[in-house]
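Quick note: the coordinates plus some simple rules give every number you see, no bench work behind them. This structure is a prediction, so every number in the text was calculated from the model and none was measured. Cβ atoms are built from the backbone, for glycine too; each structure is taken alone.
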Structure I
Amino acid sequence: MTHPHARRPRHSFVQEVKDAVTPRATLLVVGVLALQLLFIASYVGALHHPKPKDVPFAVAAPGAAAGQTVARLRQLPGSPLDPRAVADEAAARRQILDRDVDGALVVSPGGTTDTLLVATGGGTILATSLERIVGPVEQAQHRTVRTVDVAPASTGDFNGLSSFYLVVGWCVGGYLCASILAISTGARPANLRRAAIRLGAMAFVAAVGGLGGAVIVGPVLGALPGGVAALWGLGALITFAVGAATLALQGIFGVIGIGLAILLVVIAGNPSAGGAFPLPLLPPFWKTIGPALPPGAGTWAARSIA
């Protein structure tokens, strides 16, 4: 007969470890560690040494001066600019507003003071970089340059970062909502009807989140005044796109799909979005992938709207 106070057999430490950390959990932890290291590598790799490279740049100058100025700018060490001649100042301004170029130099034919056109609405850091590049070139020709901001950022939008943070918020809402829908009832929907219901729920969240973000940065904070309806539509599209992609990845890969969504949106997408530093200042890899991912495409569109 077993004594009522007899001790149960104690498991060995190795057995306790096996019970506490299953092989599946081990694989997931390894995946989290990989995401952590990729996060560090991506953010530091993209942002630790911003350097302008082939920045689209217009030159408006009379006659032969246009070709000479373009050649002079093209020969700068490190190729910071990608200059091209335009007909006149009006054409230069139009290309900046259309975001075909990031700046322009308008050469005065009858004086020694030229005009540098910039657009801080697309990022004040890039505008400052253009001033630092063009200034010494003008001084070498015994000329001076004055800067004109043709598309300024809002007074409530320090460094032109509000568009980026707005889009990041929409992206976060998209993959978090999709993750919650999957975790609560299973990563893979049981049938097409349930998959459609999840997408419908995602569309509702996208519409509400898009409107909320547009109202917060516009009427509430005054960071991006104007264009509330356009920002609402953009926010709904971004949130739904990220959420739907996350649901699809979860449906294919299970819970690992959440990690893949974070890899694409957060680890690869955020540092390459042109938020902290505009695309022309990023290394080639991040400069290439940025426009193809939701944070980069969304930031570009939000700045264009604002």
Structure II
Amino acid sequence: MIHIVNGDVVGSKLGNLPGDVLVWREMYDFGPLSEDISEENWIHRRASFFEKKLAIPAKLFSRNCKDQNRFLDELPRKKEIVLWFEHDRYDQTMLMYLLNELSKKEYMNLWLVTIDEYEGVEPFYGLGQLSSQQLEGLYYQKKQLVTDEQIIEAITGWRAYTSKNPIDIEKWMASSKEKLPFLKQAFQSHLSFFPSVHTGLNKVETLVLNYLDNNTCSFGELFQSISMQRINDGISDLYFAAMLNELMNGPYPLLECDYPLPNYQNPEPNSKLRLTSHGLDVLSGQKVHCEFVECDWWIGGVFQKENKWFWYGNKLIKKGD
């Protein structure tokens, strides 16, 4: 038996259960995604982006991806695999990816432990909050066999998620039978990462600027505040720092800080952040962020630099169409 989890905290608490633990190290809520390129090109493109935005060495990233894929390739096809994933966007995108890959490799003995709440734990952010005993209880009480319908939903969901056209996600959501109970909710969270045509900011960036209006605070304080308001994202501190760095790029930065934001090489959240005059102009509606900066950013399969999708009211539109 193999338990696949998304983090070391959960993995370290499963020692009393039968089987081995594999911590899957990736971030499918971040960076280039596409279904129409080879695995080698996929890894190369993502490794370059992660090095540029998060300071994760490209060689380290590539080696880890290849080692993980090789591990899956070498498992016996009848091996029992238990997938541990919670409700948020980070976990649900990883679950989609793994169900896709495992189904391609014709694994037949897949099980799932997935929750969005736990009695007595409020607010519930994720499985890492639970003790070893509580996780063992989930294994024996909540573990369910992955069905063909769930695999189909993961395959079609992943195809929509990695599409260059986010309307494919809306179509998927409209037709979903919610066999994977938290995937539709994760997609709703995902779509909110597309910017508004009126400000050039997405929902998370808007929360950041509002929090910093007339306020200087530490990166740690800001990350905690936004995370508590966005519990369906599962956004990591490195992702959050990379997103803030984008707001500080270009000739008209919206934010400024007194110390570099956390990255893989320097994880310390010591920096203080504040709004610039340009940030205040965007927040007040006088300027649109995307009009004076190139957006070197991916939202699922959409590269915003080439395919500029925005929210216009409650409708996604492609600028220029």
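Tell me which of I, II gives 51, 23, 15 when you compute semi-axes √(5λ) of the Cα gyration tensor in Å.
On the way: I: 51, 23, 15; II: 34, 22, 19.
For semi-axes √(5λ) of the Cα gyration tensor in Å, the value 51, 23, 15 is produced by structure I.
Who wins on FRET efficiency 1/(1 + (r/R0)^6) of positions 169 and 265 (r between Cβ atoms, R0 = 30 Å, to 0.05) among I, II, i.e. which is largest? Working shown, then result.
Details: I: 1.00; II: 0.35.
Once FRET efficiency 1/(1 + (r/R0)^6) of positions 169 and 265 (r between Cβ atoms, R0 = 30 Å, to 0.05) is tallied for I, II, the winner is I.
If helix-only ellipticity at 222 nm (-39500 (n - 2.57) for each DSSP H run of 4 or more, over all residues; to 500) computes to -13000, which of I, II did it come from? Please report the intermediate quantities before stating the final value.
Numbers: I: -18000; II: -13000.
Derived from the structure labelled II.
Taking distance in nm of label points 7 Å out along Cα→Cβ at positions 153 and 193 for each of I, II, which is largest?
Values: I: 5.1; II: 2.1.
Across I, II, distance in nm of label points 7 Å out along Cα→Cβ at positions 153 and 193 peaks for I.
Who wins on mean count of other Cβ atoms within 10 Å over residues 121-128 among I, II, i.e. which is largest? Display every interim value, and only then the final one.
Numbers: I: 22.0; II: 15.2.
Largest one: structure I.
Which of I, II yields 1.1 for distance in nm of label points 7 Å out along Cα→Cβ at positions 177 and 201, as computed?
Working: I: 1.1; II: 4.2.
It was calculated from structure I.
Which of I, II yields 3.9 for distance in nm of label points 7 Å out along Cα→Cβ at positions 49 and 113, as computed? Write down the numbers at each step before the final one.
Details: I: 3.9; II: 3.1.
Matching structure: I.
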